[in-house]
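Please go over the structures that come below.
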Structure I
């Protein structure tokens, strides 16, 4: 499934999951782990925010 979006300043991606005990989530782009220390992304609980979208941010996020 492809999700094509116009480039905007910020773009949030969210997930919904239930687990007990609470799951530890790691976001990936094209199979590579996105660091929570990244300047390009903000990770908050169930949300990954691309802070300034650029063509280079194109990929498969999971």
Structure II
């Protein structure tokens, strides 16, 4: 699960118990999942992942 992995990365850097918000955006058929660390309700750091890359790899492997 992309969201859980991104949250784990932030926790590795900033410690457990952090407040986060998840944003999902669909653009040109590819979803981007972003998890942002909040400090006093304001985004202070974040990580994101484009989920379409896994689908591309699967398609290429199917052709090979």
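Coordinate-derived values only; no laboratory data. Predicted model, so just to flag it, every value in this text is computed and none were measured.
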Structure from which 12.9 was derived, Kirkwood radius over Cα pairs in Å, options I, II: II
Quick check: -12500 is what I get for helix-only ellipticity at 222 nm (-39500 (n - 2.57) for each DSSP H run of 4 or more, over all residues; to 500), calculated from one of I, II. Which structure matches? II
Which structure, out of I, II, was relative contact order in percent (Cα under 8 Å, 6 or more apart) derived from, given a value of 28? II
